[in-house]
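No lab work stands behind these numbers, since they all come straight from the coordinates. It should be emphasised that the depicted structure is a prediction, and the values quoted were computed from it without experimental measurement. Cβ atoms are built from the backbone, for glycine too; each structure is taken alone.
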Structure 1
Amino acid sequence: MKKLVILALWAVICHTGIAAAEQTADVDAAEGPFPLTLADSIAMALATNERIDAAEAGREAAAWNLSGVRRATGPVVAWNAEGHRGAQKGLFGLTDYNSYAHSWSLTIPFYTGGRNEGRIEQGRYQLNRADLNLENARQTVRFKTAEAYANLLYRKDLAAIAQRAVDMADHQMQLIKAQYEEGAVARADVLAMEVQLANYRQNLVTAKGAVDVAMDSLASLIGLPLDAEIQPTDIFSYEAYPQDMHVCEEYALQHRPDYLAAIYAEKVAKAQMDTEKAGYRPQVSGSVKRQISSGKALFGTEGGGWDAGVQVAWNIFDNGVTQAGVQKAAATVTQSQAETEAARKTVCVEIRNAYIEMKAAEESIADSSAAVETAEECYEIAQVRYDEGVDNLLALNDAQEKFNRAQSNYCTALYQYNLRRVTLEKAMGVPVRIDPARYVAAEQQGASSAKALAEAELAPATEEDAP
């Protein structure tokens, strides 16, 4: 078997969005098949996929939400204006008059019982969760692209096997016809070979259709027109996976962004409960007001005044509204805790399933590789025996069928192994743009979202080493 290049995400180098855009332009301008590596495909998908756009918009919304709740702790300056026209009865009848009033006020919240603080904490955790959701979207897009790329490779390999089967059968058909014309074989052999050749051609048509479907799926993921003809340049290979299952599981629990996002959702729920408890406490604010009243619309100063003071508001009894809010938040905390535990179990199950399936595919690679060599030798022997008249056409066709099946089985084993390895990497949370473990560590040390992202950002054009 020829040497192959490993199809795995550890070695993927994700280019910039500019490079991906240049690749897209090249595809649009290219004539005929466009060569595309796995790294190119992933870079283009990361630059154009709508799933990432949606996650980025969600992150921006969370950032503005945090900005809003933080600004709610500051002063509020308000201006109010009124204008009236009326008539007043006097000694000589009704007299028309105009009245105007303006007021300026400055209000500052001194103490909100923890409501503002709780909302800020909620907003901060929601932004942390949005950061992790964005990284999870990137990882999902990378996995989907690698999966589609692998499927295209697999379908092309099967189509190549089907084409070779047609070529072999067609060559055999020509030999049998020549032998039939010489009277060396019966008419039945010619008819049987025609049926066999027709079956192989039908299989080839089906295989080519599967290639077109796989190509469309990949083109859709990486932002290319569906009629773009893609020629994948990477190919399947086998390289033993070096780590044990428990190492993969430990890595996943520290790096899976969706699991870490579930933990932050639990923190959001707890902060919400603290916010609801503010209803038990008083609210204290200070204000300064300036009022002006006049018969003139803009600059009159005939009347008015000012005042400054402190306001204290305390709901001694609110008919159980605060208690209901606290209990609702407590139930949400319980729900989020259960969802976090469910996410942890999902991570462990996905790691275990992907690892076991990868190992099962690994075991079948050696067997299927040996089967290809054996089946090829059997086919060559059957060909010689048929040509010498020792064996019949049925034995030859059976040997060819087994050879084709052995090739397909080997191709499938390589595909399954590489696909399960990529699936394992997705289950582990191998980072794309930021390292979630470093992000969480920075956030727990008090870093803001921006600083945590800077701390967790991977080096340009590299992937962090996975275990």
Structure 2
Amino acid sequence: AIKAEINSSFGAKYYQPRKFKNKNENAQEAHEAIRPTYMNENKVDDADLNRLYELIWKRTIASQMSDAQFEKTVAKIEVSTNKETLSASGEVMKFDGFLKVYLESNDDEDEDDTTSEGEESLLPPLAVGQVLDFIEMTGLERFSRPGARYTEASLVKKLEELGIGRPSTYAPTISTIMKRNYVEKREKEGIKRNFQILSLNNKDEITTVTSSEITGAEKNKLSPTDLGLVVTDFLKLHFSKVMDFNFTAKIEGEFDEIAAGKLLWSDMLASFYEPFHTTIEHTLENAERAKGERELGFDPVSGKKLITRMGRYGPMVQIGHQDEEEKPRFAKLKASQSIETISFEEALELFKLPRTLGQFEEEDVSVNIGRFGPYAAHAKKFYSLNKEMDPYTVTLEELTPMIAEKRKAKDERTIKVFEKEKIQLLRGPYGPYIKQGLRNYKLNKEQQEKVETLTIEEVNAIIAELKANPPRKMARRKKAS
């Protein structure tokens, strides 16, 4: 059916039968999802469906057509008034082949949507010694671009190319590195950047046009976290063999040999685990804790070293060292900052906390960042900042209404406080309860009804009873696998 369609629509020279085989010998083939059948039907009535149908039809037809033939050409162009030589590299199409159906660049999605530097374009037919009329010459300013980060789809494709993993393990692998906070999915707004276009016409007139482009934009890209970078550096240093792509692909190949009965699983495990355990023991005894430390400079006030590293609660900057008499100062990095990219100036900015903003009700108000995020301190009490508030820029005028509102909500929630025993009777979403330190104790219906009249003796008796006979926890129902 395909042969007949190609012969009738394009001609016999455009037909070239092909049978495709997966390039990756270990890849597990999926069942076909689409089977093209009626090749003489190249359109359907519905406009939206036709876009998909046409893409499938063209891809199918093109897969059985002749190759397009190009002649790669480098044209050297001499200038009559100058010793300099201009050159143009490109391709001259000799036979369009499957391109008769469509241009392949329109069928395959290009992640960057831009023409990469050095990409060859089509040239018109040229002859040696041909005199070219000068019409216009254009110079376009271009900047180098870093390699694009992986998306989930492109990472799976790369794993398959390297022979790492199987279709059933790709999704769990990506899920695991995201759960462990080694990578995160980020969306990054691009930065507007200007570039110049210089043009020279045949009247020797030069014009300069300034245009702009958006660069550095990322959407749904997998970006390494500071933790991921530190862990990777540690593993590459101490487990270089295991981190080698070829080693992982070799293990996958041995799995295939075990499945085919060519290799004993016990021999394979012994050859892997014996040297692996030796490496682990050596690392435990000799390796220092990975910190991902980077020196930024020296604090202009104290003259002490300023570094950024991985701390117990995440990435941070530090002035001074643990060995010195004066304790070092620490500051947590912002969510948008990284150990790899933070600058000296940005690091110093982080030490502006804690900030004292002024007084409210004759008590100082200050802001800082703690283990659980940014907070305000007032009258020996602490209040988490609202999400939209930045501790580096928030003002006293913005904070005082928030403090008053949160204090009011807390007062309405508080029924009674026994200061000496550090016990509170509070209102919660499920009714009144007792709070002692970090522990909560549920009250029964009768106790809830008379909560406002409970004495400290009665509260202590309730706590003692619940400690002696804790309520049974509801067992979680297991999900069917």
Inset, instruction - Out of 1, 2, choose the structure whose coordinates give percent of Cα pairs over 17 Å apart, for residues 383-438 alone equal to 52 when calculated. - result: 2
Legend entry - semi-axes √(5λ) of the Cα gyration tensor in Å derived as 74, 27, 19 - corresponding label from 1, 2: 1
Inset, instruction - Figure out for me which of the structures 1, 2 the number 1.08 belongs to, where Rg/Rh (Cα atoms, Kirkwood Rh), for residues 95-158 alone was derived from the coordinates. - result: 2
Legend entry - FRET efficiency 1/(1 + (r/R0)^6) of positions 63 and 175 (r between Cβ atoms, R0 = 35 Å, to 0.05) derived as 0.55 - corresponding label from 1, 2: 2
Inset, instruction - Please state which of the structures 1, 2 yields 1.60 when Cα Rg over 2.2 N^0.38 Å, for residues 199-406 alone is computed from it. - result: 2
Inset, instruction - Can you spot which of 1, 2 the value -23000 was calculated from, given it is helix-only ellipticity at 222 nm (-39500 (n - 2.57) for each DSSP H run of 4 or more, over all residues; to 500)? - result: 1
Legend entry - Source structure (of 1, 2) for relative contact order in percent (Cα under 8 Å, 6 or more apart), computed value 23: 1
